[in-house]
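Dropping the structures in below, format is structure tokens.
We did not get these values from a lab; they are worked out from the coordinates using the rules stated. Predicted, not measured: the structure shown is a model, and the values here were computed from it. Cβ atoms are built from the backbone, for glycine too; each structure is taken alone.
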Structure 1
Amino acid sequence: MRGLVAQIEQAKTSLRLQDIASRYWTEHGQHLAGAPNTWTLVGVVLEYLGKDKLITDITDDDVARFVAWRRGHRTRNLEAASKFISPHTVNHTVTTLRKLFTRAKLWGVRFQYEPKWTKHLLKVPTERVRELSDDEADKLDAVMRDDYRPFFNFARASGLRLNECLLKWNEVEGKQIVKLGKGGKRVTVPITSEIADILRSLRGHHPEHVFTYVCERGEHGRVRGERYPLTYGGVQTYWQRLRKHSGVKGLRFHDLRHDFATRLLRETGNLRLVQKALGHASIKTTTRYAHVLDHEIAEAMERVAKSRHKSRHHLKVV
């Protein structure tokens, strides 16, 4: 007990998990680009470990059981409700708990036995690269609502992640879009003629938010026929319905970003350029798209082989 009191006095903060999480959210979490998802995952942490659990009492055994419990959760995807959540989602939950520890250390909390986090992370399969075929694009377009169309056109034209596509007008600066992206990093996107046309059509719909939808039912305090800002959860729900109605299978919203990257790489042949366009910190992340250049490599090798053959033929003649 004496050690606990000393810890609290030194850190000048409560060690209750609920209090640590609340302070983390107030000071940091709510300002992240993926704040809604962070809020959800913090709730998952509190649900399992308990609001009154002292953060200094959380052990490796607690984290191992937490991971096992989390792996038993099923996805909320309407098309795959029978499937368990992915290893990536489990790991994201664990890293959310780890962030509470990291933040607590900034406040002066000291851990005698902090969990060994890397031991609890699940192996994640290499992310697939899925492109959008012309046939799939036509099927989606045929059943898409007109008020959602600009948002999805923008996602395909910009290559931004879903939460990054939820623009505000004050993030549209001159000839580029500037906002916070994954990990709180600054993301800039040039306003091409295609993007400019999309934005121009939306002026006057809402004073703050760029992308809105028209309310079809007057529920939850909304007025039928009025426009309201698109939200992260709202887009995900509509995306699931859109795929169901269009008959397009196995396509995630994030695959629109993959589609953008592969088309850009085919056009330019420049991995560094694609890295910058996607905002990847490391070129290693971008190399997942390198297969797009396989045909160019094959063609280059053919040209080298022909050139070598011509050189040998020239030497024989001489």
Structure 2
Amino acid sequence: MRRRAILAGLPAVLGVGALRRPALAQGAFPDRPLRLVVGFAPGGPTDLLARVAARSMSAALGASVVVENRPGASGGVAAGLVARAPADGYTLLANVVADIVTPVIEPAAREPLLKALAPVALVGTAPNVLVLHPSLGASSVAEVVEIARRRPGTVSYGSAGIGTVSHLSGVLLSAVSGAEMLHVPYNGTAAAQTDLLTGRVSMMFDNLDNGLSNARAGRLRAVAVTGRERWFAAPEVPTVAEAGFPGSEMLSVFGVMAPAGTPAPLLERLAAGLVDASRTEATREALRRISIEPASLGPAEYGRTLAAETARWERLAADGRLGEAAGRRAP
């Protein structure tokens, strides 16, 4: 109900396709609606963030911004659609960590992010929260690790898909702790959350809003957040480092990208609209309501951030940490 209320308060124009005219030949930019493509189903954190960004961009740029959901392949369907779109500034991607990592995991299937797409701006970041089903019999990260070491492969964690933050947080914890945990990827967050609540999977690195709500209702146990600091809205939950496993910190990254080859003046114009909007109290409050910490990096800075994250996951892949990325597919 809360997510539906948030969605109702963050309207976006739907159902309008991007036109294929070169932007620079049309004078002032933008002179028609823009399209912001989301690689996940409506109602998830990326979708909610995109709707905040769309509303902010529309106000800043003076043009409608369409939100279009194209779920599939851990964001790959949306990323491919935007990469193939005209480089005219009118088709954009609401990008997430999966867009960085999936080409590292599956290089034959996905072109590297920074070759296919151009950074526009970083809009926000957020940690996830590790929540456990009571049937696991653990109440801390250390107890999870102990069970996983004692019974390798029996502690399962659900994720929104391969390469998503909910998957990669588990990869990092396994790498740091040496405990073997079974990854069960789903096609989106909601399906993984449903099976976690029924106990079909043992745990999940869930988004803050959903995970903390279920923990406070007594359905799950929240044992750690994956950020470097405790989350302001849940100061009672320790970080993974405080729980004894430094080096497994992981943030969701929510940004906007355009097709590679988009002219720099258009990228700067789009970035200015996003960055200016992200500094307003109304936008910052809207982001915090969906448990996202506002950020405001333009094309160059965001590009450096993406390059550093790509290098991080390439190192883990070279060490064999992503070799079992697929895990066991959810039924």
Structure 3
Amino acid sequence: MSADLSCRAGNGTTCRAHTRAYLDGELVAEGFDVAQVSDHLDDGHVVWLDLERPKAEDLRVITEELGLHPLAVEDAVSDHQRPKLDSYENHLFLSAQVARLDADGVLSLHEVDAFITEQALVTVRKSESIGVEHLVKRWDGARKNAGSGVAFLLHGLLDLIVDGHFATVQVLDEQLDDLEDVLFADHPRSRELQRRSFEVRKSLVLLRRAVLPMREVVNSLLRRDLNVVDDHMQPYFQDVYDHVLRASEWTESLRDLVSTILETNLTLQGNRLNEVMRSLTSWAALLAVTTAVTGFYGQNVPYPGFGKESGFVFSMVLLLGGTGGLYLFLKKRGWL
């Protein structure tokens, strides 16, 4: 179970923190003071330290102890970092994006950074996007891998982030299925379709920024020369990499699907317009027959049957016969 600890000014920090320490794969301490991190490291423990919305001075407690590079510390307190993995002399710096969909289906990205050393994993959360309880629960459910130390902690973090990407893509896929139903509905709702398509496309573009760079990040961690992932954790990181590939490919396919939906909507609108124009043209042709007959027999000049009952009957027969014949012809062609 995770423990919340409000960091006190005496520790040189002003943010909330969470701590854990492992020894030989066993949890030996949690919720301890941030100032005690160095003691646990000296005892050979593997330490996890989480800082929520820290400032630069909040990281000074561990900067010297872990030998963190100033550029990495600067990136950790700065916003809007792209997902990446930077390698320094004695540690790695990881930046990733957590994807969240709110109740209205609006996507938002939240940055999570991590310092990776031989004995410690320090996570820096810019918001409460990743609940610490979910991360701790994931670690507690895989205690058999805790002997791998930092690789075990890092896998839990990455697995949680990538699973969030995958779940987000799945929700967006379901939204596109609903759009397909709207697209082929009996009563077209083009305005709604265009609005919702734009929202989904915007979410996919945003999600793509978080998902695609993760392929390079996870692939870099699998490199043997970094000495981050041991042989035991190698298959688990490979599984995360497979999920990253699936999420990125799924995101790309959904972006293409949104474009296809919009193009199909324009095509259907054009087809409907053609049907309407064909129908109107057919009715205009029918009216043209009646106009021609009545116009001819409305002349103020003598013509065969002028002023006689036979002339009226003949004009009515011509009018009804011509109109009826044209109507049947257009009906047979499917224009009416």
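For mean count of other Cβ atoms within 10 Å over residues 45-52, the calculated result is 26.0, so let me know which of 1, 2, 3 that is. Among 1, 2, 3, the structure yielding 26.0 for mean count of other Cβ atoms within 10 Å over residues 45-52 is 2. Quick one: log10 I(q)/I(0) by the Debye sum over Cα atoms at q = 0.07, 0.11, 0.14 Å⁻¹ came out at -0.27, -0.66, -1.05 when computed from one of 1, 2, 3, so which one is it? For log10 I(q)/I(0) by the Debye sum over Cα atoms at q = 0.07, 0.11, 0.14 Å⁻¹, the value -0.27, -0.66, -1.05 is produced by structure 2. When FRET efficiency 1/(1 + (r/R0)^6) of positions 205 and 237 (r between Cβ atoms, R0 = 25 Å, to 0.05) is computed across structures 1, 2, 3, the figure 0.35 traces back to 3.
Here helix-only ellipticity at 222 nm (-39500 (n - 2.57) for each DSSP H run of 4 or more, over all residues; to 500) was derived from just one of the structures 1, 2, 3, and that gives -16000; the source is 1.
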